[in-house]
Structure 1
Amino acid sequence: MEGITRSFVADPGYPAIVENVLVDGVHRNTADGPYFTSAYLHHPDETPAEVSDAGLTLVRRVAVEGPLWTMGPDRLDEVFASADMTGHLLATLRRIEDDPSVLGATSHLLTLARR
């Protein structure tokens with residue numbers, strides 16, 4: 001999704017990086033460019049099993065930013081300059097933060113578990 005918002009998809013080497021992520025979850029930064037570092041990117045459906053394997057009980061999974069991160073820093077500055085806009089945005093994010101359809105649209109996923 002970052003490749004779309006930052007127009008990386010136009011770079012010739014980027015589709016291969018995306019294909020690798022879709023196949024095995026590993027983002028291999030093999031091309032020159034402003035791409036994210038090499039890393040494993042969890043699919044939201046993987047975390048419940050990881051929690052269970054660790055002997056914990058899943059409490060909740062939450063999208064930290066949700067779709068908010070796609071706005072970019074300039075637009076966010078505008079939103080946060082207005083108390084009304086900030087309040088509306090945060091209220092909306094609270095309503096959707098644990099919706100399963102949003103978990104794959106966030107840059108960061110928080111998994112809460114207990115022993």
Structure 2
Amino acid sequence: MSNAEGDAVPTIPMLIGGAWWAAAESYEVRDPYLGTVAAWAPRSAQADLDEALDAAVAAKPVMAAMPGHRRAELLRRVSAALAERAEDFAQTMSRETGKAIKDARAEVA
């Protein structure tokens with residue numbers, strides 16, 4: 001999808017049970033200063049909630065059985081991946097909220 005200026009606008013998927021899902025419905029997230037569409041966010045349905053809860057219940061015994069050092073390793077990998085994309089998160093936060101980019105970068109850090 002694109003906004004009125006013709007810029008590509010991301011449609012945000014849902015991650016449920018390790019798979020990306022497209023929502024049946026989405027709603028627009030607007031830049032509060034420019035009034036342009038910054039993204040399309042999913043409007044989750046009851047079925048999405050049910051799938052997410054089922055996935056969480058299924059994951060519980062797997063995570064409970066995982067040794068602490070493996071969980072710590074996973075958290076470090078997630079932290080590194082987030083740090084690599086920090087600027088993307090800050091730019092998105094700034095567009096969605098109208099927050100100054102300097103403040104968005106500080107919040108992401």
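Please treat every number below as a calculation from the coordinates, not as lab data. In this text the structure is predicted, and so the values were computed from the model without any measurement. Cβ atoms are built from the backbone, for glycine too; each structure is taken alone.
Computing relative contact order in percent (Cα under 8 Å, 6 or more apart) for each of 1, 2, which one ends up highest?
Details: 1: 28; 2: 22.
When relative contact order in percent (Cα under 8 Å, 6 or more apart) is calculated for 1, 2, structure 1 comes out on top.
Out of 1, 2, which structure matches 11.9 when mean count of other Cβ atoms within 10 Å over residues 34-41 is calculated?
Working: 1: 11.9; 2: 16.2.
Of the structures listed, the value fits 1.
Consider the structures 1, 2: one of them gives -17000 for helix-only ellipticity at 222 nm (-39500 (n - 2.57) for each DSSP H run of 4 or more, over all residues; to 500) as calculated from the coordinates. Say which. Write down the numbers at each step before the final one.
Working: 1: -11000; 2: -17000.
Computing helix-only ellipticity at 222 nm (-39500 (n - 2.57) for each DSSP H run of 4 or more, over all residues; to 500) on every structure in 1, 2 gives -17000 only for 2.
Out of 1, 2, which structure matches 0.9 when distance in nm of label points 7 Å out along Cα→Cβ at positions 18 and 58 is calculated?
Going through each structure in turn, the value belongs to 2.
When distance in nm of label points 7 Å out along Cα→Cβ at positions 10 and 26 is computed for each of 1, 2, which one produces 1.1?
On the way: 1: 3.1; 2: 1.1.
This figure was derived from 2.
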